[in-house]
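Got some structures for you, see below.
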Structure I
């Protein structure tokens, strides 16, 4: 163990800002989870998987790419996709171009479910994330999140590139 010396403690302003941010990190996902359970009968994570598939080319992604887009492990994703398969919303099959991979595809019923669930989700995201902020603050939020993600994951640039391609997001 390396001796790091005296910690560089947060000052009172940093401590207050950290408390607010950390509290938001807990409360925002809980609010989104509650909305999805109440209005769509699925978890927020299941919705994120359906949504990612809905935006992908041919509504199909490799499970490994879907795990990355949902910031999940393959194990957690596999369990969720299994539940979605039982409901007829997702279909899994070996990747015909490389049998080492499994593809997850959104079915027509899955498309209907995500289409039905999206308006409520977007309304809740707008209500708790975007509406309280100015356009400038919204852009700054994106910049801040991007910088934090690059600090957490030095390979985030490659994740970001794959996410942009898979989801058809605009280039910077």
Structure II
């Protein structure tokens, strides 16, 4: 199963140094039954993209919690056995941001990741992501102006990086 682990550049740097994405359990996003139902598509690429977007939104929440992290969303894509994934069925129906949420029950090696997705190292992107990180809590609480700000960050597509490119991404 392809899963998307939300993170930050600071956490990615630590994972690069340690070799793992951190101790289990790890929060991730995947194509779950609830995400399929919500997205109304059978196209696996579209569904995986929706899961990636959910992980990018979660990365934004991590940035909001870590004021020292560079203002770029980061998501690590992994292929893991189905048995290593626990669905969050109840959580998926409580809040739209939790759609596709899963837990990985084992630590994951960064070297085994399929790819890393990250925002471009661009002033406009950093400004939009920074503003969105500041607004995400209010957006989650229903503030429409804050939601507009968060959507501004989502207008920026995450770039694809091979695992061998992580040192350059961090540099």
Structure III
């Protein structure tokens, strides 16, 4: 990591899988790295946490800074917070879908949404989707939205383009 602290960083609360998750995410995204790992000291032993256990892992994905915290089981991820991955091709979209959905909740896959094996929600979309759904021609926009809403899992860019083109 660099010496300048990012003004806003995303904190992800895991039970005990912070380091595992950071390693997985940094292996998926090309411009990524793991930074500082903070470990618990003796002071946490009274809470049943062994000295040397990972407390936090700082990491970057595509230049954005994150902190993964081993905070215990009391909080779970929900769809209220998710990450959007913009993809320039079907090949890229397929790659991220395959990597992030592996071991995740298949029932949570719909309209390009997925949950990874930690319960984190991701939206894997083509970079052109925002332009298509915001097209000034309402018919084009509606056709794309209708095609998107019929998608039961991973988005097919060709299908959306066909809907857009009419």
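No lab work stands behind these numbers, since they all come straight from the coordinates. Keep in mind that what you see is a predicted model, and the values were worked out from it rather than measured.
For the reader, a short list of remarks on this structure follows.
- For 109 (volume of the Cα convex hull per residue in Å³, calculated) the corresponding structure among I, II, III: II
- Top of I, II, III by relative contact order in percent (Cα under 8 Å, 6 or more apart), largest first: II
- Computing helix-only ellipticity at 222 nm (-39500 (n - 2.57) for each DSSP H run of 4 or more, over all residues; to 500) across structures I, II, III gives -14000 for structure II.
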